[in-house]
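Quick heads-up: structures coming right below.
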Structure 1
Amino acid sequence: MVRLELLIALRYVVAAPGADFIFNIQLAHTRRQWVLHEQLNVSQPVPLLMHTDPATQARSLRLSAAPGPLEVSYRATVDLDHLVLPAAAIPEVPVAQLPPDVLTYLYPSRYCQSDLLNALAMTEFGTLPHGYARVQAIQQWVQQRVLFKSSSSNSMTSAIDTLRDGVGVCRDFAHLMIALCRAVNIPARFTTGIDFGADPTLGPTDFHAYVEAYLGHNWYLFDPSGTAIPMGFVRIGTGHDAADASFATIFGAVSSEAPHIEIAAQLTTQPGSMLPYRRAEGVSTDGQTLPQYWVR
């Protein structure tokens, strides 16, 4: 069991006549991610519209802000009860056995053009033994060919751009790995959290993009950028790519400061309490039993 405490603080100045915001900063409730306490504060007295996506459990906050300062802060305490299995025990799932809600993560998307990478992916990974190790091989291939460099990409950078340029930030690593996984028929999705355990020389604590690959009927965590510790990832947003999981989408004229984010791990008196560390096994925060309709 891993316990984490976090703070996300966002500051804006809204120009006249106002602006609409969609935030995705609250922690998702999953089978193995339990939000013990949370507090959301919005500085302007405006109506708040909350929505939880039934498929991903991502939680959105929508509001219309008046001109002037706007501050949004979110605090939470969360327990992670990871599903951990030896890598050799985690198989790929044949397409014919994928649940309907997973099939969508096989297809190309705006930033993950898996159809354009099919020939490359089959050459590099098509003959490898199927299973968790093949996804690890894809992750290592991306890490060897892409250099992490802050401010090296923008909101239009896709997996194809990252492969060509050989540089990127965490979202670019994630897009390329997702595209390659999908190109060899492994469902993969884009997930946002916080970069727990990242080297301080990379900059202040920030939002982080990582990959969840569907293996053995569970979603397993992968960090293709290699900058953080997956056991410390808290799931916020989930989607096909970054277009589905932005922490803030803004409609109107707004200036903003860089997000202020804090996250820390806490040992508790509960049996099995531990601090996050890098481990070789497969780790999932959405582990579940085999779907009823595939049990034989």
Structure 2
Amino acid sequence: MENPYIPMPMNVVKITTEVDTNDIKTFRLTFVSKEDEEKFKYLPGQFGELSIYGKGESPIGIASSPTDPGYVEFTVQRTGTLVGGMVTTALHDLEEGAQIGLRGPLGNAWPIDFLAGKNVVVVGGGFAFTTLRSLINYMIHGENRKRFGDITVVYGARTPGLLLYKDEMAAWQKRKDMVMHVTVDRGDASWKGREGFVPTVCKDVAPSSKNAVTVICGPPIMIKFTLPVFFDLGFSRENILTSLEMRMKCGIGKCGRCNVGNKYVCKDGPVFSLAQLEQLPRDY
């Protein structure tokens, strides 16, 4: 039996700075071992533990799609130099060509079979768009696209400079098989797009709840005010999905730090429906 604590060695082949504040970067990793690459089978919504030798490890959602073979991507926010941010700071100090460790894939995924045949409304805010990007690229890829109905995306950030994956979003907006709504809380002199908070935009877009599921990830305050919009639109709690990725620690249900009620978020989640979450204590 393989040791789940031992990370796979990974090469950092590309680093992309995503935002004007320089505190969010996307790391493209390739496998040192072909055997590890063949074993690493994942779906959108899962996460991995990135480790910097001598610093520690941190759980990060997978931002790439399994439809892009040969590499895996993680978008990482630098969270400071204290204990919680030691690893992310070390990651941000890396240069292309460095080697790091990866454990995973871990956790469950966005329920692809449940989403198949339905209209999918993807709602994201700020940095939490990472695993949503994975899901979108999976759904619109080649033969996968016909498995899903209409795809509507609402994505917002505080300012234009804090939007992730700008080039990719521009390409999505040109597609005929999905609808993309990008908004910022406050635009600048060069911003020509929509201004407004994500809940307001969702209310304006008013996606139909008929044969539809919504997948929501973002800051807690965004989710708090977005949920009532979808209740008013007729979405059931079973058809509202989110992720508790922020609860992760060891990733394999041993440390107990992600425990909520009778669930280990790292093993039973991080993806849950709202109906499932309402059965848990309010700890989350």
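Here, each number is a calculation from the coordinates, and none is a lab measurement. Source: prediction; values computed, not measured. Cβ atoms are built from the backbone, for glycine too; each structure is taken alone.
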Q. The value 2.2 for distance in nm of label points 7 Å out along Cα→Cβ at positions 107 and 275 was derived from one model only; which of 1, 2 is it?
A. 2
Q | Test item: Rg and Dmax of the Cα atoms in Å, for residues 19-138 alone calculated as 20.3, 58, pick one of 1, 2 | A | 1
**Q.** For Rg and Dmax of the Cα atoms in Å computed as 18.4, 58, the structure of 1, 2 it came from
**A.** 2
**Q.** Structures 1, 2, by Cα Rg over 2.2 N^0.38 Å, for residues 67-178 alone: label with the highest value
**A.** 1
Q | Winner on relative contact order in percent (Cα under 8 Å, 6 or more apart) once structures 1, 2 are ranked, highest first | A | 1
